[in-house]
Structure P
Amino acid sequence: MAASLDNDGKLVVLGQFGKIHGLKGWLKLNSFTSPPENILDYPQLSAVIDRKRTTLKIDQFRRQPKGLLVHVDGYDDPESARRLTGVELSVMTDTLPELTDGEFYWHQLLGMKVVNQQAELFGQVTKLMETGANDVLVITPTEDSLDDRERLVPYLVDTVIVAVDLDGSTITVNWGADYLD
């Protein structure tokens, strides 16, 4: 899941509204869940509109070749729906489905330090990217890092990713300091 935490760490962003579509308040929805339709499993989504946190309900949706079109309860025309353009949709982290051992949500990996098997600190995970073939960790150097290089490390369990220690906030990788990204 491509998601990020909001500033209090208890909400995880699952998607963002895009442009208005049509005359009845429909909007494009950029879902960060996998598959994209999983965002529809949450009957109420948290959003900040006009600097106030509120709850929104998607009451209708349509699958499109390029994503989802949604209608939000109470936003029935382009003028009202325009207030939602660019708004992020969040849920409480404790409402996310439980994962099996060895599975992690992207938001859990953000901020973790990354070391290789030689105990060389590369930095911390600042972003994750979907590439199609596999996900990629974007590792930004920190003050204590081995060097000042940003690294792109493939998230390939059992080949590149050796261990993920949530309690220790550390990811151990099978990746040399001299590998090119």
Structure Q
Amino acid sequence: MSERPTDAVHPAALPPDVLHARCQETRTRRSGPGGQHRNKVETAIVLLDSETGVSAEASERRSQNDNRRVAIFRLRLNLALEFRTKISESDTPSELWKTRCRNGRISINPSHEDFPALLAEALDRIVACEWEVSAAAEKLQATTSQLIKLLKHEPRAMTLVNRDRQRRNLRPYK
């Protein structure tokens, strides 16, 4: 898992066009449904973030632009899971977090474009709190159950947290 120093914006929080500009894009063909169009045209998109080495791809749509949009979202999710930004004890939640978390409740759909940035911020805070989700929730001004619910929207995030909690002899969450 890579890290970025304090005060840096997490790459998952970058606007899609900025993130795409720093990526190497490969267009290719993939097999599967879509008929002859899919087999003749390079509509599949593979993105590699040149700064972190994290990648994502999309090939299920017939349109190259649609696949690019999906690949960027997947790349932002992968960055949220695989890349950590160091945060200090005194750091407060981001403005984005504050707009999505009110009275301890986190309001976000996992397919919304803000989801990867919120997930990255939650994971960064959990790591900073040494995998104590309740301490991270308190710092993020959310309830523990709401933070766990956010993690469960992306099963890989919940797996990541539980795996590292078990390494530290902490009880995993269900």
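Work out the source of -500 here, i.e. which of P, Q gives that when helix-only ellipticity at 222 nm (-39500 (n - 2.57) for each DSSP H run of 4 or more, over all residues; to 500) is computed. This figure was derived from P. Looking across P, Q, the calculation of FRET efficiency 1/(1 + (r/R0)^6) of positions 25 and 161 (r between Cβ atoms, R0 = 30 Å, to 0.05) that yields 0.45 traces back to Q.
For which of the structures P, Q does the calculation of FRET efficiency 1/(1 + (r/R0)^6) of positions 97 and 145 (r between Cβ atoms, R0 = 25 Å, to 0.05) return 0.90? The read-out was computed on structure Q. semi-axes √(5λ) of the Cα gyration tensor in Å computed as 32, 16, 15: which structure among P, Q? Derived from the structure labelled Q.
Throughout, read-outs are computed from the coordinates displayed, never taken from laboratory work. For clarity, every value in this text was computed on a predicted model and none was experimentally measured. Cβ atoms are built from the backbone, for glycine too; each structure is taken alone.
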